[in-house]
Structure formats: C-alpha cells, structure tokens
Structure I
Amino acid sequence: MIKNIKDLIHYLKTEKKIYISDNKKDKIVNYITNDQRVKIWKYIKLLRRTEYFYNMKKSIYRNIMYLLYRRRKNVLGIKLGIEIWENTFEEGLNICHSGVITINGNSKIGKNCILHGDNCIGNNGKNKEAPKIGNNVDIGVGAKIYGDIIIADNIKIGAGAIVNKSFLEKGITIAGVPAKKVERNKQN
C-alpha cells in the first residue's frame, strides 16, 4: 500500500519498467502510435496517484486531489475497460491487455500480479468478502476468481478458469471450471 511520496515513487518506477521500453526508438514509436501499453501505463499512474491521495492524512487539499485523480482514473478506465479500486494491488501490477478487467475493492492482491485480460476478481454475491491473492500470481485470459478465498504465492491460473475455492499450495498451476490443480510449476 502506498503510504507516502517515497512509496508512490517506488511503485511508479517499478511499474514503468513493465510498460515503457528503455529503448528510445521503441518509446517514441509507442507514444506516437498510441500503443496499448502506453494507455495502460497512464491508467496505472492514475491508479497509484489516486491511492496516494486516498491514503494521505485528511485535508481539503487531499480531498480535492483524491477526487480529481479518481475521476481521471475512472474516465480512462471506462475507455480501456478496466475497473480497479484503490489499495487492491501491491507493486508490480502487470496488465497485458485492456478490456473487461474488474477488481472488487475488497480484494487484496500481492506483488507482481499479471492479468492477461478479461479477468474478474470479486465477491460471490452472497457477502462482500473477496479473494486474497499472494505474490507472483499469473492470471490467464478470461479467468474469474471470486468469493472469500485465498490463492497462495507463485500460482499460475489457466485461461478461462473459474476459481471459487482456496489454493494454499505455493507454485502450482490451476485450471478448469471449477479450477483444480493440474501441475506443480517447474521453477518451484
């Protein structure tokens, strides 16, 4: 969670590397062509600044800046098809493709999460509890995760999976409807 300006700068530096190439020629081409990664990076910057002002000590300045950044984030989010609430993702959020990404504000997701697009992380409709997801989780395109569940670190979730129960074993791959363990990841 972003608690101060130092945290904000750290998050932005970490995540900029995901979206913006160090190669000057690639960077120029991506900005000129309005590349999807550039648009997603703009959204991430607005999300992180919104979080910064949301977590600041209450003041008139804080309230105005929070509302301004949240509105800008939401307007761009509507265009990209991304809805993410403040303080749900730790640093290293990697959104590979925009379009229909909905993250419940009660979700808590660890560092270096990868979303491949068309993802929903939310409650089960019976209560407000939402998933708690560990670090280094790779969520395949079309995967949906919902309910009061826990997903351990280093899990890969297959494309189209429906995850409605906890997986506490680290370093596995889960897939299917409903999701089941399919294998242990080789690097773990």
Structure II
Amino acid sequence: MNATQKTILERYSCRDFDASPLTEEQVKTLAEAALAAPSAINRQPWHVTVVTDKALIEEMDAEGLKVVEAQDKEWHAQVLKRGGSIFYNAPCMVMIASDGSEYAATDCGILSQNVALAAQAMGLGNVICGMARLPLLSARGKEFTQKLRFPDGYVFGMAVLVGNSKSGKAPHDLDWGKVSYV
C-alpha cells in the first residue's frame, strides 16, 4: 500500500483535541494543501482563513453553541453531554469561504479534503466541520465574517478543525455494499 492510500484509509474524524498549538510549519503546510486543491475550470471560488487565534475559536464556539441551543434543545443537550464544544478544543481552524458560484460547494469540499488528508499525513487529528457555519448564522455573524476576513459577497463554504488528538480512534469500516462495478 502506498503512503497516500495509507493516509486515506487511516484518517478518522477527530473530536477530541489537546490544546497544544500547531507549529508555523504545520500551519503553512495546511494552507499549501488548501491552495493546491483542484477546482472546476480552475476558478478557485474560495478564500481560506487559517485561524490559530484560540480566543477567536473559543468565542465562535460559544456563539455557535448558543445557535444550537436556540435551534434544537435535544441537539444542544447532546453537545453538552459530549463536552459542550462544537469545535472540540481544536487549536486550529481552516475556514473556507465560498463565492457561492455554481460549482463552489463541490470545490470547497475538495479543498477541505485536501486539508484533512494533509493533516492526517502530518500525524494531526482533524475533522471536516460543517458546524463552523453556526456562529455565522447568529446576530454576530457579520462580525465573525469580518474577523475571518471573508471577501465581500463570500459565504461559509466549509471548515476543517486540526490539532493533536487527545485520543485515537479507528477509522470507519468500509461498506462495500456502497460500491457497484459496471
């Protein structure tokens, strides 16, 4: 098995990060992986913000938790039961803003997978996190998009949380029933 296949097969969604920050080299490698992502017609319909400001991540986490509580009390109770954090104490968030064009959602998904696999290859825990949109839905959403330096007209595309995992976990089992050969 080659190194790329090994990285893909060993990756899992980490939801338990320790607080240690990433190195400057790790952060740069994640940004490089993001920018190397392919896109339809090479339009690159994204803007990437790598957030290592722990206070901002925690502020957004608290605001996102308020949105969860307002939307769904049962979901909020589940989040509280598993630690009370939607960003799992991650020291780094790669926030992907989208220009909203026709293929942007797919392209932002590809970019997020590049970041997740780069993190895995560096031995870092990671999780692709759609819940990062939640603080942007709050009354403070505009404030957060400004802090994240979203270009005008851009919206949430996807996010990837990255850090050192506190505890490992096996990747999900492969479901070969989801494959057809023609």
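Largest in distance in nm of label points 7 Å out along Cα→Cβ at positions 33 and 169 among the labelled structures I, II is structure I.
So mean count of other Cβ atoms within 10 Å over residues 81-88, computed for just one structure, reads 16.0; which one of I, II is that? Going label by label, the one that fits is II. Tell me which structure, out of I, II, gives 129 once volume of the Cα convex hull per residue in Å³ is calculated. Derived from I, not from the others.
Quick check: 36 is what I get for relative contact order in percent (Cα under 8 Å, 6 or more apart), calculated from one of I, II. Which structure matches? Considering all the candidates, the number was obtained from II. When FRET efficiency 1/(1 + (r/R0)^6) of positions 65 and 145 (r between Cβ atoms, R0 = 25 Å, to 0.05) is computed for each of I, II, which one produces 0.85? Of the options listed, only II reproduces it. Among candidates I, II, the computation of distance in nm of label points 7 Å out along Cα→Cβ at positions 1 and 57 that gave 2.8 used structure II.
Since every read-out is calculated from the coordinates, none of them should be taken as a lab result. Since the structure is predicted, the reported quantities are computational estimates derived from the model, not experimental observations. Cβ atoms are built from the backbone, for glycine too; each structure is taken alone.
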